[in-house]
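*Asks:* Scrolling down, you'll hit the structures one after another.
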Structure P
Amino acid sequence: MELKIEKEKVLKAAKKCAAGKEILEELFPDAFKKRRWDEIISYEIACEEQPVHRDDIIYETDSDDVVAYKMLKHIIIVVNDAPAFPNWEDSNQKKWTPIFNRASGFRFRASAYIYDGTRSCCGSRLCIIDQTRSDFMGKTHTKLYERFYH
């Protein structure tokens, strides 16, 4: 007899019962393995790392740019892997964002940061914890950013 337990259910149980988390980690170590942030190359992989059902956040009535925004937001949460980031009370904290060139097509140009304030070119809700991850997002998820900006 083979017992099949979904990763999502193991993680959900661990959240509900902190005392049982150690036991669950011992029994199902693969469920608790995390990918490195630079392995999050798609929305689907981000959803595997931090389970969310597409239908729970993306609705039939959402426009394409809203769908892209929601997908990017979820990917960035997983890539940042820092629950306390961003800290909007810390005006010295760098909040990175990829910048794109639209002059000849749509391609990643560079990353920039802003300490405080908001610029329309720097989607503050999509800010990233450091330049390396911002560059990764800009290079790896260009098509998704293009959908968001158009």
Structure Q
Amino acid sequence: MTTLRERAAALVIEGETILLVRHCKKGQSYYLLPGGGIEKYETAEDAIVRELREETGLTAAPEECVFISETISPDGNRKIRQYVHLCTVSGSIGKSIDPMVAEALFMPLSEFEKVKFYPNIRQHILDGIKNGFPIEPEKMTIPWE
């Protein structure tokens, strides 16, 4: 039986930077859009506001959902569905209360193109920045990495 985890993520672009969080797990370092699991009592927007506060100390104002990605584990036992919303933020980045988050930062887009990023929707994000984001959420299946 496949276990589904639904995750909400914030896509925050400021100038030529993107807001990311760096996780360290099993000796590996990688980046994610800030966000996390949607609790049973929450909307995706509620989860984004809560998770951004926990992971970055920032106050989020979620806007439209631009991407819905699904990633299925190679054994088929796990599926992650991620709802990515454009967001604006206010405040300053602070210390995360999430032990998985090593740091939160606004990374230059030129560096974002080179780092390990999960799920790998990087090209969709870069295309959206260049050409405009879709009016309706773009749905995609992303290989498990």
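Every number in this text was worked out from the coordinates using simple rules, so none of it is lab data. Remember, predicted model here, so these are calculated numbers, not experimental data. Cβ atoms are built from the backbone, for glycine too; each structure is taken alone.
*Asks:* Tell me which of P, Q gives -5500 when you compute helix-only ellipticity at 222 nm (-39500 (n - 2.57) for each DSSP H run of 4 or more, over all residues; to 500). Mind dumping the intermediate values first?
*Replies:* On the way: P: -12000; Q: -5500.
Corresponding structure: Q.
*Asks:* Here mean count of other Cβ atoms within 10 Å over residues 57-64 was calculated and came to 17.2; which of the structures P, Q was it taken from? Spell out each step's value before the answer.
*Replies:* On the way: P: 10.6; Q: 17.2.
Label of the source structure: Q.
*Asks:* Also, quick follow-up: Among P, Q, considering only distance in nm of label points 7 Å out along Cα→Cβ at positions 25 and 129, which has the greatest calculated value? Show your work: numbers first, answer last.
*Replies:* On the way: P: 1.7; Q: 2.4.
When distance in nm of label points 7 Å out along Cα→Cβ at positions 25 and 129 is computed for each of P, Q, structure Q gives the biggest number.
*Asks:* To test your reading of the models, identify which of P, Q gives 0.95 for FRET efficiency 1/(1 + (r/R0)^6) of positions 9 and 41 (r between Cβ atoms, R0 = 30 Å, to 0.05) when calculated.
*Replies:* Q
*Asks:* Then there's this: Looking at structures P, Q, which one was mean count of other Cβ atoms within 10 Å over residues 33-40 calculated from, given that it came out as 19.0?
*Replies:* Going label by label, the one that fits is Q.
*Asks:* Quick check: 2, 9, 16, 18, 17, 14, 10, 7, 4, 2, 1, 0, 0 is what I get for P(r) over Cα pairs in 5 Å bins from 0, in percent, calculated from one of P, Q. Which structure matches?
*Replies:* Details: P: 2, 9, 16, 18, 17, 14, 10, 7, 4, 2, 1, 0, 0; Q: 2, 10, 20, 24, 24, 14, 6, 1, 0.
Source structure: P.
*Asks:* I've got another one for you. Work out the source of 22 here, i.e. which of P, Q gives that when relative contact order in percent (Cα under 8 Å, 6 or more apart) is computed.
*Replies:* For relative contact order in percent (Cα under 8 Å, 6 or more apart), the value 22 is produced by structure P.
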